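K.L.:
Take a look at the structures below.
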Structure I
Amino acid sequence: MADGAAGFAAVQPHLRNRLTSLFGHRVADDRCPFVANLYRHPTEAEFSGALAFLETHFTFVTLDAVVAHFRDGRPLPDYPLFLSFDDGFRNAVERIAPVLRAAGVPATFFLTEGAVDNRDLFYGLRRSYLIDRLGSQSGSHAAGLRDALQTVSVHTHEGRRTVDAAACVLEIDWQAVLAAERPFLSREEGRSLREMGFGLGAHGVTHRRLAELDDAARTREVAASVAFMRDAFGLDRVAFAFPHGDRGVDARWMAERLAADPHLSLFFGTGGYAPSGRFMVHRVALDRSLEDDGPFDIAALIAGAFSRAAAKYGIHTQSTG
C-alpha cells in the first residue's frame, strides 16, 4: 500500500483537470464460474475501501455531466471521477448498487441487450464456465479440452467453434444454465437501478468485439443497442461502451455515428488514461488479470494507469480544463 500511495501522490497533481474514468464488471466475495477464468474482480471489502479512497481524493460525476463536458464543453469539477460497470450482471443490483447508494456515489451501468432477462450468454463467459466445469473432471480428454479452451480466443470463428464443441461434449444446455444461475439483470432490475438514480447505457446487442464487424454491421449493432435501451428503459440519449474495447474501430466512424444519430450521446472505451475527446472517453479497468494475486490497491492501480499513459502520450493528455 505504501508503494501505491507514493505512486498516487506523484501523479495526483496531473489528475486535477483530467477525468479519471473507472469501470468494472462485478463486486463480490463469491466465486463466479462465468468470470472466474477471465479476470479478478474486487471483493466487497476491497470495493468499499476503494470507494473510501476515491471519495477522499476525487469528486464523483454523473454520466450526464461527462456527456455535457465532452459534447458541449461544460466544465467538470476538480479531480473528476466517473464510475461505471459493464455487461449488466445481477450482482449490480444485489451488491454494487446498495454500497454506492449508501455512500451517495453516482455510477452508470452499461447493459448488453442479449444478456438482459438472461436470454443469452457471451462466448467469453461460456468459455470461463466450461473451463470451470472441466476443472472438476479427471482424465486426459478433459485436460485436453480445458487446455484448448484456455488458449483460444472467442474473437475468432475457430475459438467460438471450440467453445461450442466443448459445450456439446459436456452436454451443456445454455438456456438451462441461464435459467438456473440467472447471472444477468432482468428489465425490472435494470429499471430499479434507474429509479435509484443510477445511469444506464448501451453495451451492444451480442457483446461481439466491434472491430470484428464491418462498418455497416457495426452501425447496425450500435443502433440496435441504443434503440433497445431507449425502448426498455425510457432513455432519451444513450451512451455506448464498446464491448472488449474500441481498438481497431476507426475514429472517423465514431464521429460519423455521433453526428448521424441524435440519440447516441458518447462512446466509452477501455484505453485507461489515453486521450479522450468529443466522441470517446477512455476508462481504467478495476478488474485485474488472473496472474495478479496481490492485494487490490486502488491508489497503485490509478497511478500505474496514468504513468503508462503519460509515457505513451505525454502528461498533457485528456485535460478537462
Structure II
Amino acid sequence: MIDAMKTSSRCLAVLVGVIVAVLVFSPTVASAATVTVTVGNGGPVFTPSSVTIQPGDTVRWTWSTTGHSSTSGTPNVPNGLWDSGILSQGATFTHTFNTVGSFPYYCRPHGLCCGMTGMVTVTNPTGPPIVITNPATLIASFSATLNGSLNPNGLITTFHFEYGLTTSYGLTTPPQNRSGNTPQNVNANISNLTASTTYHFRIVASNGDGTSFGGDRTFTTLTATGPPVVTTNPATNVTSSSATLNGLLDPHGLITTVYFQYGRTTSYGSTTLMQRQIGNTYRNIASNISGLTTGTTYHFRIVATNSLGMKMGGDRTFTTP
C-alpha cells in the first residue's frame, strides 16, 4: 500500500513538472482577430461598410435580414475569392484574409441597383522601428561611414546616428526618413573627425509607435598619414574585348600613385597607366582596358604606393563573353 502511494506521488510530481515546463517554455502566440459585419441592417447596407484588419484576421458577416450575399469583387464582376451565396436572416459567413491588400465586395441582388458594397483592407501590423547598429566602414583619418539596419515596421520612420568620444555621444547625423515593413540597410557619412581616435556610435529611429536605439559600436580613425588603403572592386562594362577595372583608394594623406595589374593568372603581367591621388578620403578609381580575348577569364587587382608603403588589393576575376 505504501509502495503504491509512493509510486503515485512520483507520477504526480513528474506530471506537474511536465505541465510547468510546457507553461514556461511554450511561446505565446498572438491570437487572430475576428471582425463582425452586419448584413442588411435597416436596408441594403453592410455595417460597417469598410473594415481594416491584419493578415490572419477573419471577417464574419451576420445576416440581419434575408436575401443578401457577401461576394468578393465589384457589382456584377465577382473575382472568385469568396461568395457566401444568398442567405437568410440569422445566417453567418466567414472569410480569413492572409495577404495584405484591399478587397472590395458586394451583395449580388443589391450591389448594382442599390450600392450595397463593402471593403476589407488588410494591412501589416505596425510598431516601433526595429534597428541594429552595424560596423562602420570607409574609416579614414578624418571621416567614416556609419551603418545600420532599420525596419520601419509599417510606419514613416525618422532615423539618425549618434556619435562621439563616449557613450554620451553628443553629435548626430542629419535625420533621414524611411517607410516599409522590411529591414533596410541605412548609412550616414561623417567628417571632421580626429585622427587616431576611437569613436562610439549607434543608430536611433522613431515613428508614431515609439523610439528605438541600436547597440553601441566603436571604430578608430586612421593615423593622419600612412600607407595607402585599397580595395579591389568588381569589373564593369565587360565586353568581348574590353572592360573597366574598379577599385577604392584612400591615399592616407600622402601623394599616392595607383594602377591595376591584370592578366590571365595571378601573375598578371599587364598594368594600366598610373594615376596620381592625394588626400585622406576614399575615392573610386577606374581604368579601361582593351585588346582582350573573347571567352577568357582575367585576374586583376588594384596597387597603390606612397612614401610610407605599397598596398595591393585582393584578386578578382571577370570573364569576357
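Each value in this text was obtained by applying a stated rule to the coordinates, not by laboratory testing. These numbers were taken from a predicted model, which means no experiment stands behind them. Cβ atoms are built from the backbone, for glycine too; each structure is taken alone.
K.L.:
Looking at structures I, II, which one was distance in nm of label points 7 Å out along Cα→Cβ at positions 232 and 256 calculated from, given that it came out as 1.7?
P.N.:
Attributed to the structure labelled II.
K.L.:
Percent of Cα pairs over 37 Å apart computed as 15: which structure among I, II?
P.N.:
Label of the originating structure: I.
K.L.:
Given 11 as the derived value for relative contact order in percent (Cα under 8 Å, 6 or more apart), which of the supplied structures I, II does it correspond to?
P.N.:
II
K.L.:
Sticking with this one: To test your reading of the models, identify which of I, II gives 19.1 for mean count of other Cβ atoms within 10 Å over residues 32-39 when calculated.
P.N.:
Working through the options, I get structure I.
K.L.:
Between I, II, which one scores greatest on Cα Rg over 2.2 N^0.38 Å, for residues 88-167 alone?
P.N.:
II
K.L.:
When helix-only ellipticity at 222 nm (-39500 (n - 2.57) for each DSSP H run of 4 or more, over all residues; to 500) is calculated, the result is -3000; to which of the structures I, II does this value belong?
P.N.:
II
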